[in-house]
Structure P
Amino acid sequence: MLKYFVMTVEALISAAVIVGAVRGLAAVSSQRMGRLTSGIGAAVGLLGAFIMAYLKNATKLIDTSMWNLCIFGIFTGLAVILLILAPINKKPVSAAAAVVCGLLAGVMIFYALPDVAAYPYSILVTDRSVLSTGYLFKLIGALLGVIAVVLTEMAVRMGTLRLGRYQAYAVTALILIINAVKSVCAGLGIMLNKRMLEKLSQDAKHMVFELVKDTSNKSNVFVYLTLAAALIIPVIVWVKSLRKDEPYDNPAQKRKIVKRHIVSRRWAVLAVIGIVLSFTSFTVLEPITTRVVSLSPVEEAQEKDGSICVSFEQVEDGHLHRFAYVSPSGIQIRFIVIKKPDSSSYGIGLDACDICGETGYYEKDGQVVCKLCDVVMNISTIGFKGGCNPIVIPYEIKDGEIKVPIDGLMEHEQIFKNNRMGKEV
């Protein structure tokens, strides 16, 4: 769940900030026209994103890198046009600026959303069933990420609306410039990979390569700068809401002004929460979700009478224990044993499941967790079919030992085909 939350936030947050800022600027530039064009642009971008998600995953019609190159070029061009038009406070020009804002909003949604929109399909490829626990948790994580990003976009948009015309322009311009530089560098990287810069001299190509390499290795810096620029919006809104010198003619007008400031501060707080949460996602949550979990070592067990025998004394402590049989072809077939809490019975199963394969399980804070999808197992259900539970294997308990037939393990040899002796799990 956490992994897909982080992936969703990281995929969408820059686009959300841009969309929020340009939609707010559109309304500031030309209220009626701005709201209309930015709303239409966002709706068209949303529809296009879902169509693109389908084309990317169900067909071979889309060359993603070339599409991205086109989008980077369009975004940069529209950003330059908006930077020229937006400061001009004349009706025809303001209306044109509002149209450009709508186009920018649509382009950013069209670019950022398709991969996230395809999560239900891509998750299904590994989980195999929409009814599985793993599928549900991953989908909930992605949905929570979308909600967080949408709320951040709303807060940035409503904050930009509450700025003065030139304040809104300055902050939006800063956000656009940061991301235009990012787009140019990313576009140059695609052009290098596609050998579209062959006519350049070697020195020029080397300079472009170094630029692309540096910006690619530090791509998160652009996100941090975007979030920092967006943070200016709630700060200004909050400061403006503290003004006490606004004139009013009667108590009713005063209450209206006070109410407006309260609402402004609420939007400012929501924007700060969204921005801080996004920054935390990159700096704190991502390392957690991408950390490599090492499985505990395989413990020794006796092989006798065609079975792997595990004594009660080895597994009496209630912790997860891992055992294995090495097949004649050198494949290590692992299984786990854990004593169930407040019980004399044991949870026994293959160190693999039908959903996630042979990635295995590990113990964390007294819980058994799937290494691949982070789903926490109910220890009481280990040994039963269903969800991300370990694959059921035959065994018998006799003479103070747990006996797992080798024939039963060999039936699952193919699952561990990539786990030959000498290779790390």
Structure Q
Amino acid sequence: MGEQTVGAARRHVLFLNWRDTRNPEGGGSEVYVERIAAELVGAGHAATVLCAAHGDAPADETTDTGVRILRRGGRRSIYIRAALTYLGGLLRLGALAPSRLGRPDVVVDVGNGLPFLSPLYARRPVIALVHHVHREQWPVVLPGFQGRLGWWIESRLAPRVYRRCRYITVSQATRAELGSLGVDPARINVIHNGTPEAPVTPVTRNPHPSMVVLGRLVPHKQVEVSLHAVAVLAEELPELQLVIAGQGWWEPRLREIADDLGIADRVHFAGYVTEDAKHILLGSAWLALNPSLKEGWGLTIVEAGARGTPTVAFRSAGGVNESLLDGETGLLADDQDDFVAQVRILLTDSSRRQAMADAAQAHAAAFTWATAGKLFTALVDSASPRIPQPRREARGARLTP
């Protein structure tokens, strides 16, 4: 946890994010937000996360790290609800305001494809947090007009709305992509993910060839590429097994693919796993697979590395080029056939696999949440003074969920 801020006023930082870590569809972006928020609290600030409501958590809670989480609206309505919640005090929308918070001093607007466009209504400094650019994902997730509209908002509208804002991203790859959309690179800071602390409990490596995929089960994660690899290598490696840990609406289709490929008996769908179970899976597998279409960083890659497990991923997937050092901590593939070829190399070459395992563990240790938190806190501390407002707004604009 971060150290107490010295020489800087205590600030209330509001994170606008579509999900939280307890959401069934939560992932690496949510881990980043809540870990950074916890570091800010540790540095003496207050942190609130406003996100979509879901059935697995209460509407209002404070975590054991001191971060307050407010859940309002749904996966789409959260964007409108965030604006109404923020403006609730000003507009006197009592039905939306069962409790009051002090006004935020800084807003962190997390853009997961769709941004919250908070500079249009937040009379406070706004930091835009972007994990990766979704150019390739829009046509996969929302084919047709909706996808084209989403990409227009992300690529054309958002850079204009946030043109005076500081950006934070998690990799140099995303920084370059944001630059290609017209965001001034001088306004973009790169703050990498930390590596989650692995349990000290020793884990025994499986005696048979084994692989694990960890993440949300949605089309753009391309888990079927891993199934294809198992099917191709099954005859050569008759004991080969794959564990798929995670949940999502694409799971029934993945089960169908496993059946169609004749490998259902080699694939175990583990569903949601606890932190301890996750580290056991990562530590016992020979390889971790990350066939995702795009990643801002690749948190599961460094999580696997922390357990001494190298990863195979796609070269074109953005931030994985930094979380994975090609040829040192894992291997990057150019296409699906090459993905299978790289998997074969590491499953059949034990000495090379072990060398990469050792390097992956050392690489993962270089990324800590404490370091990320200090960098983020410095940006919060240096945020511009409050944006001047007309007196009537200054009296009423409170965050009122």
Structure R
Amino acid sequence: MLIGIIAFVGIIAIQVYWLKQAFAQEEKKFSQNIQVSLLDVVNGVNKYYGYKAPLVNPVQKLSGDYYVVNIHNDFDADVLEFYLTNTFVKRGITTDYEYAIYDCETDGMVYGSYVNMNLEDRSKPANVFPKAKNLVYYFAIRFPDQQTYLFASVRLWALLSVIMIIVLVIYLYSIYVILQQQKYANRQRDFINNMTHEFKTPLSSILIASNYLAQQPAIVNDPKLEKYTSLIIGQSKKLDGHVEKVLNLAKNDVRPLKLEKAEVDISEIISAAIEIIKVKYPAAEVNFTAPSKPMLVSADAFHFGNVVYNILDNAAKYCTEKPVIQINVREEKTSLMLEFIDNGIGIAEKELKHIAEKFYRVNNDQTKLVNGFGLGLYYVSNICRLHQWKISFHSAFTRGTKICLTIKK
């Protein structure tokens, strides 16, 4: 960001320098053009009256827009204005001008006229025309709109400079927004870290107490109590895993999640996830026929198990009737195709592209009844990306969902 700011400031400085140089060049060019034009006017007036041409340059520039021209002989104002206008038109000088003629009888400057080169409106007020020393037959001319005329000549440079300044402002504002978002992201990660740590402390206590409770003779001798105790332990472990998943996601925002890959049989992981789902959703029907031979892939067993569980859990809880889930495994040349097909409420096409986004939840009546953080499919998509697997979502509203995983062997 610092290099970008320095670069943009440097470009702006160069633009300003070039604009200043271009303006100075245009001003010099304009002054030379005016002086040559005024010399032509002197020659025209002298020729009209039959006077001799001056031996020295009769044009003097007294300031940026003020010139004094010595005719050396008497002349008429109308003749002067005629030659001034015609000469300026021939030279391409289109800016307004006003002139005054020295009157030797009153020893002062007599205002001539304000000439608008475009509209011929001569109603503008006159400026002060100071006298020149040691001159008798002369006139003075001023260009009141010279600066505007010159700026119009360099308007392209000025436009480029303005555009660069606008781009710089947008860039600086973008940096400000990024820094603000970074600050909010840090706060979010701190909140998630604190929240998950606060959850893990009571969960650890529950697990310790449940494990101790499960060893008591009264629990061991009562099948029903033993089943409920096992359910408490299992669900506590699952909740602890979810808390750990949220914590890992928060850490993954700062640094990439490290996978512990090993050769795993996907059939075993899928079967284990199905058992958990059947305990959580007794009415759910999950159809999966394990292949006759082991389907070995290189994967992180813990995270892959969470991926399967999250997909099955979504399929079961977002269903308004008896959940029926079909799991298909198909072996291809270089990969395994894993399909999860359910009879749930489905997802509208316009929302399908957003379901893997962090904290995104589909807005419908069923999702309002089901608690969640909008992290399940985001986690699934993130783990697949880290494994370099492809995941695709296919669904239609009220027609169920199909999730396909392409797993590299």
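Each of the structures P, Q, R was assessed by distance in nm of label points 7 Å out along Cα→Cβ at positions 34 and 290; the largest value belongs to R. Set P, Q, R, criterion Cα Rg over 2.2 N^0.38 Å: the highest-scoring structure is R. Upon calculation of helix-only ellipticity at 222 nm (-39500 (n - 2.57) for each DSSP H run of 4 or more, over all residues; to 500) from the atomic coordinates, which of the structures P, Q, R produces -20500? Considering all the candidates, the number was obtained from P. A value of 23.3, 73 for Rg and Dmax of the Cα atoms in Å, for residues 202-257 alone, calculated from one of P, Q, R, originates in structure P. Of the structures labelled P, Q, R, which one yields 2, 10, 12, 11, 10, 12, 14, 13, 10, 5, 1, 0 when P(r) over Cα pairs in 5 Å bins from 0, in percent, for residues 114-217 alone is computed from its coordinates? This value belongs to structure P.
Any read-out appearing in this document is the output of simple, stated calculations on the displayed coordinates, not a laboratory observation. As the structure is a computational prediction, the values presented were derived from the model and not from experiment. Cβ atoms are built from the backbone, for glycine too; each structure is taken alone.
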